[in-house]
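Just below sit the structures, each encoded as structure tokens.
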Structure 1
Amino acid sequence: MERDGGRPEEASVQPGPVLVFGSGETTPGSQRAYNWLFSRFAPPVRVAVLETPAGFEPNSAQVAGRVADFIAHHLRNYRPEVTVVPARRRGTELGPDNPDILEPLFQADIVFAGPGSPTYAVRHLKGSLAWHILCARHRLGAGIIVASAATISISRCALPVYEIYKAGADLHWEDGLGFFAPFGLNLVFVPHWNNAEGGADLDTSRCFMGQSRFEALLRMLPPGITVVGVEEHTTLAVDVADRHCEVLGSGGAVVLRSDGQRRFESGSTFAITTLGDLCSPEPGEGIPSQVWRQALAARTAKLAPLKPSAEVLSLMQRREEARALRDYATADALRRRIAAMGWEVRDTAGGTQLERN
């Protein structure tokens with residue numbers, strides 16, 4: 001693959017923060033985790049919900065829609081603008097390689113991927129245009145949220161939960177998306193780490209594998225893998241730029257390496273080097289050059305100061321004329337029209353100013 005690098009506009013680029021949910025991504029207890037991420041972006045926060053992990057389900061639009069509705073309702077202080085990206089199945093019109101439906105990914109401050117099937121998500125995202133855009137946007141500062149199936153799919157090795165737990169397949173791992181691999185971190189994420197749905201009769205911890213089966217699975221992993229278990233209703237917040245992680249929610253996170261196991265309780269922070277030897281990829285490394293250029297252009301456009309349209313300026317002029325005639329009712333009406341178009345009028349000692357609202 002080609003890549004671009006060394007441009008001046010890339011010098012200050014830092015990767016965005018990542019939320020890794022163990023479960024509970026649409027429950028009231030997740031509010032603190034979302035605030036941790038959303039507070040880093042200026043409102044209105046643009047959110048793209050990627051439908052791919054649930055793309056095989058007939059109701060995949062509703063699955064993604066529930067997430068979109070949760071964000072729109074529970075995070076309205078950030079004035080979220082939420083778009084569902086229906087990239088469901090490769091080789092179809094609604095697929096992860098169709099640029100016509102992927103534009104919201106370029107514009108998003110935050111990209112969310114969640115419920116569905118981990119192995120389906122890997123098959124339909126790996127090497128896709130949607131995946132390259134997501135990675136490019138993250139490298140350029142966008143936040144990423146993964147939950148449920150997507151949490152597993154971004155691993156270096158993905159746990160085939162349904163195939164083993166539901167269909168009786170032999171214990172094995174499948175190649176994952178390796179989201180953190182360009183940063184030198186070969187991670188395997190295991191949500192539902194302390195799941196207890198099986199009660200006293202069936203051990204469903206370790207994402208429904210049970211401790212005994214999971215220990216066998218651990219022995220199958222290649223060398224150099226770090227396993228990160230995230231408990232129910234818990235989120236691991238990963239800040240690559242600031243080189244630290246934070247545990248949010250009601251449970252903890254467990255880090256398993258060849259040199260031992262460590263547990264971090266809710267509210268604790270730890271260095272990202274606990275997960276491995278962090279490195280910084282070159283700008284655009286591993287991303288097709290055309291995607292990288294388009295992502296850079298979208299970022300530059302978003303950072304550029306917005307200018308009021310000719311219509312807004314015309315309304316401003318009419319308001320000034322109304323104020324000069326002491327026609328304050330008309331001036332107030334014009335002010336409201338300007339506000340509806342996204343601009344706030346400020347009357348200061350130095351004159352009238354426009355600010356984006």
Structure 2
Amino acid sequence: MTPDRGTLLAAAIVCIFPLALPAAEPLIRLDLLGRTLEGTPLAASEKEVLFLGRDGQLAEFSPSEATNYSRLAGSFRSYSQAEIRGLLLREFGQGYEVSGVGHYLVVHPAGKRDQWAPRFEELYRSFVQYFAARGWQLAEPRFPLIAVVYPRQADFWQQASKEGVPRSSGLLGYYSPITNRILMFDAATNGAGFDWTLNADTIVHEAAHQTAFNTGVHARFSDAPRWVVEGLGTMFEARGVWQSRSYPRQSDRINRGRLEAWRDYAHSRRQAGAIGQLVSSDRAFSADPLGAYAEAWALSFSLMETSPKKYAEFLGKTAARPAFAAYPAPQRLSDFTDTFGSDLTMLEARMQRFLAGLK
């Protein structure tokens with residue numbers, strides 16, 4: 001799941017009088033509401049600034065809210081992993097520790113042996129390997145990847161509410177493109193000790209989102225079609241995708257839960273022209289979330305399995321969209337049909353035959 005970025009994008013789109021920004025990314029220090037930030041402006045106007053911090057988080061503010069503005073030597077760069085670890089320890093304070101493995105820093109309850117960072121790093125490497133096997137060498141993340149594991153559901157929801165995430169009884173965690181963090185809570189509450197499988201689907205799905213947005217598969221600040229984002233996330237829930245070396249068969253790559261959900265959706269309420277509606281707009285995720293997620297998985301999986309080069313080409317096309325720019329329905333549909341052909345009826349028939357043949 002990714003939170004609604006409409007507020008962020010709308011704020012950027014209404015910037016009518018953009019200020020000129022240097023071609024290279026300048027390194028700026030400023031004070032904002034009691035905090036000192038270092039980073040670079042991604043977009044700026046007389047009304048709004050979108051500012052990428054050296055910790056990977058995006059700040060949105062009015063120019064009048066910033067004080068003590070100065071330009072530092074050199075160009076924009078991420079804080080080091082050690083620097084971000086120190087920032088996280090100060091941010092979360094007593095009761096938490098920060099563990100690191102590879103690309104990941106994981107904030108978790110103090111006193112517990114870290115079991116999370118190795119799992120996230122393993123998923124990261126599986127994601128990169130999956131695309132490398134299909135001819136796509138992904139970019140290295142610009143920032144250390146951060147996950148926060150709260151000890152209690154109440155702690156998780158306290159922070160999620162601050163970030164505007166709607167409360168849902170089944171939500172165990174999410175990735176936010178704004179903070180560039182995964183937030184979740186430890187669902188192993190039965191006293192039996194660490195059992196990552198209780199969080200498995202959430203970890204896999206959200207790690208896929210985070211890795212995709214940090215390696216160039218998706219662009220954090222463009223209006224990525226939601227079916228593309230969620231389709232990829234649901235594909236990675238299958239063990240044959242995130243554990244492809246151990247489970248190499250196509251049958252292992254099938255997300256059984258999503259396949260059953262799609263079949264139920266197809267037999268009960270799926271309408272003609274569903275593919276065209278899904279690729280043109282994100283509205284289905286509000287009108288029928290279960291059906292939209294199932295359709296996103298079905299379309300993404302069938303395209304990846306039957307047309308991997310075209311699917312990778314399409315991912316590259318959506319990732320190359322300009323930051324903070326609207327992505328209207330006609331352009332979404334045109335980009336899709338330019339890649340996969342304009343005969344959506346034929347494409348739908350091929351998808352249905354493919355899904356019908358899955359065992």
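The numbers here are math on the coordinates, done by the rules we state, and not lab data. The model shown is predicted, which means the values in this text are computed figures rather than measured ones. Cβ atoms are built from the backbone, for glycine too; each structure is taken alone.
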Report task. Assign the value 3.1, calculated as distance in nm of label points 7 Å out along Cα→Cβ at positions 48 and 144, to the correct structure from 1, 2. Result -> 2
Query raised in the report: Which of 1, 2 yields 1.3 for distance in nm of label points 7 Å out along Cα→Cβ at positions 272 and 344, as computed?
Result: 2
Query raised in the report: Once Cα Rg over 2.2 N^0.38 Å, for residues 168-215 alone is calculated for every structure in 1, 2, which label goes with the largest value?
Result: 1
Query raised in the report: Thinking of 1, 2, which structure, once distance in nm of label points 7 Å out along Cα→Cβ at positions 112 and 152 is computed, gives back 2.1?
Result: 1
Report summary line: mean count of other Cβ atoms within 10 Å over residues 32-39 gets 18.4 when computed on, of labels 1, 2, structure 1
Query - Structure from which -9000 was derived, helix-only ellipticity at 222 nm (-39500 (n - 2.57) for each DSSP H run of 4 or more, over all residues; to 500), options 1, 2 - result: 1
**Report entry** Read-out relative contact order in percent (Cα under 8 Å, 6 or more apart), computed value 13, structure in 1, 2
**Finding:** 2
